[in-house]
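Below you'll find the structures, each written out as structure tokens.
What follows is calculated from the coordinates using simple rules that are stated; it is not laboratory data. Just so it is clear, the structure is predicted and the values come from calculations on it, not from any experiment. Cβ atoms are built from the backbone, for glycine too; each structure is taken alone.
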Structure 1
């Protein structure tokens with residue numbers, strides 16, 4: 001099982017004292033939502049799990065091996081990251097960008113095979129981008145660029161998806177389509193970790209939740225155990241009203 005684990009992990013949030021050490025064991029098939037207010041360290045945690053940022057203390061392990069012991073190209077075949085902020089500094093089409101997902105599998109100067117091109121085409125279809133394949137990414141809207149990022153990771157076909165604000169810039173239809181995509185990936189045996197601001201998306205789509213508090217405290221567990229109004233009100237410093245819609249909890253901020 002390609003589990004993703006943290007051992008006595010402290011993420012390095014500048015200006016914040018040490019908080020609770022994170023001892024997480026995340027399994028394939030699970031959909032973890034990371035919740036917390038601005039500045040709580042959600043993005044920092046995601047980058048630490050991806051090996052892009054060093055922790056203050058502790059370790060991250062993937063498939064029973066410390067993350068630092070993986071070669072970068074091996075890690076890139078196993079971990080896919082969707083960043084919250086993207087910089088399109090080089091001119092590239094939507095198709096060319098999606099094909100970047102296959103780079104970890106290619107040797108230097110090796111060209112993509114027809115099968116790999118077909119993977120990218122399928123990913124563009126899945127994200128409703130096929131009609132934009134020849135467009136420059138720099139000409140797209142924010143929501144379209146977000147879907148290109150998701151299509152690139154889908155082309156990459158990693159075992160773990162690390163996604164920072166997956167519904168960023170997306171309209172309601174594409175928000176639901178994106179969350180369904182992540183659910184499908186988990187059902188197919190992948191693991192998903194996503195930072196979310198929308199509490200109700202987390203309640204609807206996540207199997208597990210990690211709550212990060214601004215002071216460094218944290219708690220985690222199955223979603224149904226974590227969706228307690230008192231804990232969430234403390235997390236966001238905001239009174240909430242709990243209602244139910246279609247059998248799922250919905251949290252409404254009180255005035």
Structure 2
């Protein structure tokens with residue numbers, strides 16, 4: 001369903017073509033999935049070819065643009081986790097923007113908070129997932145940001161693939177009766193959990209087997225497993241407070 005909670009979600013673009021989602025975590029950095037930062041031939045994307053759309057809820061319209069907030073922002077640097085390689089583990093990366101975002105002046109432009117407890121699993125919590133990805137393999141990419149809520153599963157979750165092992169760096173959400181899930185185009189986007197009226201970034205859309213299939217949850221990069229890495233690489237920016 002369409003969402004009004006869109007201030008911290010961003011689409012990433014290459015040559016004006018939608019690539020992936022991401023989340024604003026502070027004034028200079030976007031957190032996304034590492035696999036979004038590579039081309040189809042596995043070569044690294046270049047910062048000069050990548051742009052981030054901020055405060056851009058409806059991508060095919062300018063009617064909801066916010067003067068001073070809605071913009072395409074260039075990327076200065078791409079950081080991929082050092083242990084990301086073949087396979088989905090350590091699927092996390094950062095985009096450092098060419099200029100800091102004004103996070104104080106616009107409600108449509110704000111960072112999502114990072115969790116503080118690295119041991120918290122969030123099992124049983126409702127995860128809010130967002131993206132401009134397709135609803136199923138028969139549909140086109142929507143122009144408007146979509147949102148759904150899915151239950152976060154425990155660390156012993158399983159997916160319908162004998163070739164994939166769920167590691168402590170991942171978390172699963174959804175499955176059950178299916179239908180609600182992330183899909184193609186949602187990669188890199190955030191999964192948040194609301195606590196005391198604030199949204200905390202607990203997952204990054206990584207991969208899945210199909211979309212919305214009964215008993216097959218989506219898999220997300222577990223943000224709490226990478227807190228030290230994120231904080232170490234983003235010291236030069238203002239955080240959610």
Inset, instruction - Of the structures 1, 2, report the one carrying the highest value of distance in nm of label points 7 Å out along Cα→Cβ at positions 32 and 216. - result: 2
Inset, instruction - Taking -500 as the value of helix-only ellipticity at 222 nm (-39500 (n - 2.57) for each DSSP H run of 4 or more, over all residues; to 500) derived from one of the structures shown (1, 2), identify that structure. - result: 2
Legend entry - Which of 1, 2 yields 25, 20, 18 [semi-axes √(5λ) of the Cα gyration tensor in Å, calculated]: 2
Inset, instruction - Output the label of whichever structure in 1, 2 has the greatest value of relative contact order in percent (Cα under 8 Å, 6 or more apart). - result: 1
Inset, instruction - Rank structures 1, 2 by Kirkwood radius over Cα pairs in Å, for residues 144-199 alone and report only the one at the top, that is, the highest. - result: 2
Legend entry - Highest-scoring label, criterion being mean count of other Cβ atoms within 10 Å over residues 16-23, among 1, 2: 2
Legend entry - Structures 1, 2, by mean count of other Cβ atoms within 10 Å over residues 152-159: label with the highest value: 1
Inset, instruction - Using the calculated result 11.5 for Kirkwood radius over Cα pairs in Å, for residues 168-207 alone, pick out the matching structure from 1, 2. - result: 2
